[in-house]
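Pasting the structures in now, so scroll down.
A short reminder: the numbers here are calculations on the coordinates, not readings from a lab. Fair warning: this is a prediction, and the values are worked out from it, not measured in the lab. Cβ atoms are built from the backbone, for glycine too; each structure is taken alone.
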Structure I
């Protein structure tokens with residue numbers, strides 16, 4: 001039989017020291033306090049949410065109308081020639097461009113109490129304009145392509161943001177945060 005005096009050090013069970021128990025208790029209390037603060041007192045405002053709620057209410061139906069109009073166009077894949085595809089994309093691009101111009105005009109005529117709202121909208125419209133530039137470039141690609149160009153060489157590509165990622169995600173994220181779910185990029189191509 002081995003006694004505490006004879007046992008190797010790794011066989012002796014020692015209770016945690018008071019300092020270790022105190023440190024563990026502090027960590028557990030800190031975690032409980034952190035989660036309580038998050039669930040009860042932390043601010044829930046999204047920094048991309050517009051203070052002016054009238055703007056989203058006005059533009060949402062306009063965006064919905066654009067999508068309905070684009071949805072009535074022949075589906076991109078139903079066209080038989082590259083020239084038809086170019087015409088379809090060009091028409092939907094013109095519709096989208098008119099909508100973005102209309103939304104910019106609406107923003108210019110809206111009074112925003114929070115100057116941050118104007119900054120956020122400027123960024124959003126910048127992303128929309130980059131998207132429109134990519135659509136115009138795609139129309140030009142289709143117009144310049146010979147009739148026998150393989151389909152995989154006629155893909156629509158988005159320009160990546162300098163900060164990484166694609167601006168379509170920020171367009172749609174901003175629209176979602178501001179209850180403008182119809183103000184997403186069209187899905188015609």
Structure II
């Protein structure tokens with residue numbers, strides 16, 4: 001029973017780390033990467049679909065993405081979705097191919113992105129701590145119902161704390177790497 005709670009908490013913490021990595025990938029460091037456009041949804045014949053399901057996204061060079069829609073009817077739809085996204089990008093369409101130049105980041109924008117990254121990391125830490133709190137309350141509930149001894153509950157809480165510390169240090173490590181990549185010129 002205690003192991004199930006610990007495994008569940010560990011699994012949920014790993015999902016939090018994965019979500020943080022996804023959020024970090026959306027924050028660009030000046031280099032072109034196809035994942036920058038992954039969260040953009042377009043209207044594909046009445047249903048919303050990610051841009052990667054209706055077009056091929058490639059890196060042309062360090063500061064340019066190339067989007068090649070599979071259907072020529074989708075060119076205008078994709079272009080509009082990119083322009084209206086929160087990325088501040090302006091695609092240049094030539095026939096059926098869109099080139100998206102990524103503007104270089106100035107120092108002020110880099111510092112702003114570092115603040116955003118720190119906030120994302122803090123939210124992930126809060127989520128990790130909430131998972132720990134939930135697991136500890138489950139342990140206390142089992143102790144109250146006399147399904148486990150005090151020693152077992154205390155040992156399980158110590159294990160959850162170790163798991164929490166490992167995940168928090170992993171977040172710190174990922175934050176440090178992302179900050180360094182954002183501040184690189």
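Given that relative contact order in percent (Cα under 8 Å, 6 or more apart), derived from a single structure, equals 30, which label among I, II identifies that structure? The read-out was computed on structure I. Here distance in nm of label points 7 Å out along Cα→Cβ at positions 73 and 153 has been calculated and equals 6.3, so which of I, II was it run on? It was calculated from structure II. Comparing I, II, where is mean projected area of the Cα convex hull in nm² highest? Comparing I, II, the top value of mean projected area of the Cα convex hull in nm² belongs to I. Comparing FRET efficiency 1/(1 + (r/R0)^6) of positions 33 and 105 (r between Cβ atoms, R0 = 25 Å, to 0.05) across structures I, II, the highest value is found for II. Source structure of the calculated read-out (Cα extents along the principal axes in Å, for residues 65-168 alone, 55, 32, 17) within I, II: I.
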